[in-house]
Structure I
Amino acid sequence: MIDRRHTLAALGSTVAALGLGSAQAQQHTAPPETLADPEETIELWPGQAPGAPARPPVERIVERSTDPALRDRAITGVVRPRLTVFRPQTPNGSALLVAPGGGYARVVLDKEGYEIGRWLAARGWTVFVLFYRLPGDGWQSGPDTPLQDSQRAMRLIRSRAADYAIKPDRVAAMGFSAGGHVCGDLATRHDARVYAPVDSADRLSARPDLAAPIYAVQSMRLPLAHPGSRTLLLGDAPTPALEAAHSPQDHVGAATPPCFLMHAEDDDVVPVDNTLAFRAALRRAGVPVETHLFAQGGHGFGLRGVAGKPAAVWPELFVRWADTHGLG
């Protein structure tokens, strides 16, 4: 793992580039409330998503912010899994699928989706924010429901690479908290057959070229598991076999892509040991992994929650790491 003191000293101007540096950086870090939502949407499935319950959920968007100038929307009851697209002015050829968090009870739109989408699009990345179905809403595929959506999303992105001026071998995935579990599940089970193919896109690989689970829910075993995510994903009393089936550390192998991991050590919602356990599994399998741990940050901070703290450098660290793997 990288020593934070040496990292921060080496980056120097990086902190400035995240909000206090050049005029270009200042332009790209405008307050999120001043920026419009993306208008481009890609539906994941032709017609209804697979395995719909007899009474499909009702999709609702809830504004959780008490500050009228700062958006913090969350979506519940996702019934139309889809991607919203952040197109850069000058594409660099790389794409990122982003799975926001929300404890598998909701999808946190702004803080862990749109903000990183805008930040990376300003730096040339084409970003696709995933509205994934929630496993507690009665879908027939149960705990594999978010994996269905993330696999399908990766395949659709690759199938439309020419439309977005991206390269099919430069498509990464990132996820936050429970969305980090979506990301980790995709990274380790990208070739699992969890749905029947529906069109030619499903002949393409769902494997991300890089993966970045951020303060991720990873283990489904207590006491390491996040209780709320575990219950919504697996039910009240999952068997040890079911826990293992949905703990990404148990599925790391030679085909797992290089991973970028980040967590705050004072996270009192998803223990940092989730990231450490996943890192250990990656190292045992010989999968390249870069890990950044910060003393402060808590949980669910995205970009806005660590402004002015050392952890604020994490997006730049991700970009620099991805560049060493040919993305960016």
Structure II
Amino acid sequence: MKQIRHTTASTYFFARFGALWRMCMVEHPRHGGYLAPGGHVREERNEPPEDAAVREAVEESGYRPRLLPAPLPSGYPHPGVAGPWWTVDMGAGPDGRADVRHLHRDHIFVGVVALPYEPQGTPELPVRWVDRDELEVLDTPMDTRVLGAHLFKVIDAAVRPHAAGAPDEELAAELLRRQELDQEVRLLPRAARTPEAMERWKQIDLDNRIWLEQLVAARGWPGISEVGKPAAAALWLLAQHSDPAPDFQRQCRDLLADAILAGEADPHHGALLEDRVRVAQGRPQVYGTQLLADEAGELSPAPIWDAERVEQRRLEVGLEPMQDYLRACRRTAAG
């Protein structure tokens, strides 16, 4: 009797929580315990395995991962192409597609999501993000634990740019110049904020935003290896102050999140811009960085999603505790 074999696809995908990598797992009702998202390839529809891997991830977890090529040796001159990192045959018990034991030829992909607090859909299964230590004690099959442990060791290399951009001192200097202008108008004493000064503030922000839009359109989001940490901070600041262009600011949020994945930007800048975008959309913020003034002028955080865990999230991205942050902001506002 010929062995029944079905084609399946699964995705081990990761996100950065500050400096910490976590892997997305789903609690499977039929198999029990936690697994990487995955399922059958729709061969009757000629579905490619990579499409099935992403589709199953979206359906089961709510996240749409970006698939990664396997890391190549240092110095290899050609870019990799995203595809299965491994193809394995696994025994499977009877299911909805076969009433006897059979084989799953599983195409195993690896991916990332840049915004772990921003799922694209409603998950079909309970979702859990686990770090390397949690994986070792998680209720999960041995093969999942072995592959997951290996991937935690190589995920950094897998998301690094294939060839980092050469340092651009001219661009770094221009970013720092524009940051100086940005801060010059914002640090004016209240008594000096004349109508002429406020008009200059508005014009500087507009000029900076137009320049930033052109930069991003021409070359994407320059990373730390290209412009250095001070200029990378200036780049974030210009995006943070692009409020009059919410669609562009959201684009910057996404580009910055990708740079953080690759280790090319500071996670706490991503947290600040994420909150800025969410509050502008009328949604609860994640990190509690955006403050609103009441009628008496007292500053308090705009609504926070899952406020009970906000301190943990702030710690992960390098932000100070909420009370320290509030105290400093209120002191600055009073001065």
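Bear in mind that the values in this text are calculations on the coordinates, not laboratory data. The structure presented is a predicted model; accordingly, all values stated were derived computationally and were not measured. Cβ atoms are built from the backbone, for glycine too; each structure is taken alone.
Listing for the model above:
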item	result
Origin of the value 5, 21, 29, 22, 13, 7, 2, 1, 0, where P(r) over Cα pairs in 10 Å bins from 0, in percent was derived from one of I, II	II
Distance in nm of label points 7 Å out along Cα→Cβ at positions 88 and 288 - structure with the largest value, from I, II	II
For mean count of other Cβ atoms within 10 Å over residues 48-55 computed as 19.9, the structure of I, II it came from	II
Among I, II, structure where distance in nm of label points 7 Å out along Cα→Cβ at positions 144 and 248 as derived comes to 1.9	I
Identity of the structure behind 10.5 (criterion: mean count of other Cβ atoms within 10 Å over residues 184-191, calculated), options I, II	II
Origin of the derived value -14000 (helix-only ellipticity at 222 nm (-39500 (n - 2.57) for each DSSP H run of 4 or more, over all residues; to 500); candidates I, II)	II
